[in-house]
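No value in this document is a laboratory result; all are computed from the given coordinates. Just so it is clear, the structure is predicted and the values come from calculations on it, not from any experiment. Cβ atoms are built from the backbone, for glycine too; each structure is taken alone.
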Structure I
Amino acid sequence: MTGRDSMSFILHIETATNVCSIALAGDGQLLSLRESTIRNIHATVITRFIDEVLKSSNLDLSAIDAIAVSEGPGSYTGLRIGVATAKGLCYALDKPLIAVPTLQAMASGIRQSAWDNMILFCPMIDARRMEVYYALYDFNGNEIRETCAEIIWEDSFSDILAGHTIIFGGDGTPKCREVLKSQENAIFIDEFNASAQYMVTLAEDRYVRKEFEDLAYFEPFYLKDFIAGKPNVKGLNFKTS
């Protein structure tokens, strides 16, 4: 790979939802991606995925310049696994830790479906029962409705939908589609999930500006209390690029 000596490499870890996703980027460009959508197998595959994305680019861990982790909100267990792995690598390698808000990264991914810079983006993560974690972003990535956990009703976005199109995406979207489907300006993306590839641009920006976390004190953004889940190691479904 040309220019490798001067290229900055960031390892990205996304475990805030059912997806366990690992990406490697160089100078803000995605180099390799490995992920699985199987629920509750993060601890089983995360180190393997890290090893595979590095090998695919012929890199050792020592070549990594920073570790970026999806900070939440999301699954308590998933976030703990991702953050613990990221912090362990940072301590062992003496590298900085970059935290990327999960919903902001998802909004960056949803934006790829936009055709108008006046469109708004609403990433949603399933928060169990009838609640979702969500936030609302404009085309430039600015948060215009802060992250929260709410039950979505028919009028939850009526004031904004009256004048804007909103694209909804994420694993919390299916439970909201039924109550929002009557809203003319509500658009839903099917099978859109959190992914480490959507963290790349945001992490690179924080790396350039040296916005690093304090390893001793950094904790995930949980927003809600812990509810345990059972691991599933059958029928593993991995994706790679």
Structure II
Amino acid sequence: MASFRRIPKEQLEALKEVSTATVAGLLPRMGIRSCFMTGLFPLRPDLKMAGQARTVRYTPAREDLNAGAPEDRYLRPQWQVIEAIEPGDVLVMDGRGELGGGVIGDILATRVKYRGGAGIVVDGGVRDTVTVKTLDIPTYLRGMQGAPGPVTLTDVDWDVPVGCAGTTVVPGDVILGDGDGVVVIPLALFDQVLKEGVHHERLEVYIRSKIEAGSSTKGVYPPTKAITEEFDRQAH
């Protein structure tokens, strides 16, 4: 089981004020270029997600590794990570982009929700999506698939760094999701991203209000030093 610094719930909630687009713009300035998961879509675009990553890694299916008695499934990495989910965790499933089988369905998604999970991210297929939509847990996926996961994948490890939808995810990283998709925030950068991200969002609201009032974009957007200082004065 991974050990990492736990971010207080109220700070994760505060992060939901920040869009994935804003974070994807901030992180490259902090040295992280590949941070946005590519090719995933939200099952419920109306839900926002912020939590810390718990991961499961897959390889292409191998029959001997998938074999075993039915009760052996509870020892498998995918089942172990789900039973280890804590409140505020996001289950990140590195399904290798494989759409030949679904790695999670409504029953296991329900278990994630009732363990306090903040969301589910799957670089692959999800089963039972009609029911999963009703669970009110943010879920991001590459595609819908009715066939079971072991047809194409073998779960081999959990709570380890994984590659998911073109990004590296380390257990404990902060995973932010909205209607645009999912972005990964390295844990060490979380405090900086939260501070700068909230400021950026509020500045954009201020700029949008000026545009809606009839202002030209010139000298206003992109924000100049003058308009930023004007906003900061009013904010304080």
Checklist entry - For distance in nm of label points 7 Å out along Cα→Cβ at positions 28 and 100, which of the structures I, II scores highest? => result II
Item to check | Structure from which 0.55 was derived, FRET efficiency 1/(1 + (r/R0)^6) of positions 76 and 156 (r between Cβ atoms, R0 = 25 Å, to 0.05), options I, II | outcome: I
Next on the checklist: Using relative contact order in percent (Cα under 8 Å, 6 or more apart) for the comparison, can you identify which of I, II gives the largest number?
Outcome noted: II
Checklist entry - Which structure, out of I, II, was distance in nm of label points 7 Å out along Cα→Cβ at positions 116 and 180 calculated from, if the result is 1.7? => result I
Next on the checklist: Computing Rg/Rh (Cα atoms, Kirkwood Rh), for residues 36-91 alone for each of I, II, which one ends up highest?
Outcome noted: II
